[in-house]
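Only the coordinates and a few stated rules stand behind these numbers; no lab work does. The model shown is predicted, which means the values in this text are computed figures rather than measured ones.
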Structure I
Amino acid sequence: MAEAKGRAERPRSPHLQVYRLTLTMMMSIVHRMTGGALYFGTLLLAWWLLAAASGPNAYAAFQSAASSFIGRIVLFGYTFALIHHMLGGVRYLIWDTGHGFGAAEREWLVRANLAGSIVLTIILWIVGGFLMGGLR
């Protein structure tokens, strides 16, 4: 213990205040969050499948919950999480091949991921709404 006094301190890694928050960092965090959201969304998917297999009363209960205002918001969020996580996975797959690490390419991939997930979610809900007889 007496020798510890004379030792040089180990270098410390920079703290969060040193880093400038970038869009790439934020999308990495959102990718992890959407992965967690998909876990809970899969419970909704399981509820839907169990309700469909259990009969008309169980399915009516699910349909009532899913078609409520809160239910639609949750389903919209689940759709966004699914698409965003999928596109983020494609971005990570591109990076795994050793491509897209330049500053311009990295920024383009992140912006395409964000814009694509928003646009594809809206398109999916519009098309799904028309196929199901209109969004009520």
Structure II
Amino acid sequence: MAKSSKLCVTLLTGRTIDQGAAKEHGKSSEEYQKNVSVCFVDPEDLKKLNIKYGANVCVSTQYGSVVLKALKSQRGPHPGVIFIPYGPWANLIVSPVTDDIGMPSFKGIPAEIESAPEKTVLDLHELIVKEFRKT
């Protein structure tokens, strides 16, 4: 099987038990950040991209891009689908449009994923400064 440099996928976002438990420590806690700055990827897609568990990946949509830690999906198989827990990292790559309901669409977003070993997963403070220019 030839290794790809990028893979077109469908992005889903949502809540996880680990995210909810970590939120009890506060959204600025290391525990929370560790649980929401990740991307769950089907094991076969990890192989296609030659990405190892815990390696950095860049996920891009028409709304932006973000660097995350790649984790093996706990559900599946579901090749071509990635999952990112709700949080500031996911918010960077979902549509800001709410269609007058006050909530953006967090499901079924066309995306690309690629290996990003040279890039860093930003912590919350770095992410806010970089994306919103606030300290």
Structure III
Amino acid sequence: MAIPDSMSERRKLGAQVRREVLGDTYVSAGAAKADPFYQNFLDFTVDNCWASVWLRPGLPRKTRSMLNLAMLSVMGRWHEFEVHMKGALNNGVTQEEIAEVLLQAGVYGGVPIAAEGFRRARDVLQREGHLRGETK
């Protein structure tokens, strides 16, 4: 998909990608809480993240999601990590791939990062009904 030239069309497509990745529930909840002040930030993220980067054809959404999980875990941005866990699942990232991403992050970011990443990922996988191989 080519990135549209007009900012309004890019914003529209960026908002669509954001909704597809993060899900209707998350996006609608954020929109319901948005006041004019916070709307500045929402517009910024749609324009710069979703419309300028996520619309680019160079990487598939699944790869972008895996990169987000790795970067957010190494930075310790756990709220955003959990948001993007849901997005990764929506983009077809498997439980096994998430584990590999976290192991990779653990090698370069440290074992405590991997440990917290696995805890947070497991919580999201359980909440979203994606955890496979559970033991009782």
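Numbers for the structure displayed
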| item | result |
| --- | --- |
| For 0.95 (Rg/Rh (Cα atoms, Kirkwood Rh), calculated) the corresponding structure among I, II, III | II |
| Value -6000, calculated as helix-only ellipticity at 222 nm (-39500 (n - 2.57) for each DSSP H run of 4 or more, over all residues; to 500), assigned to which of I, II, III | II |
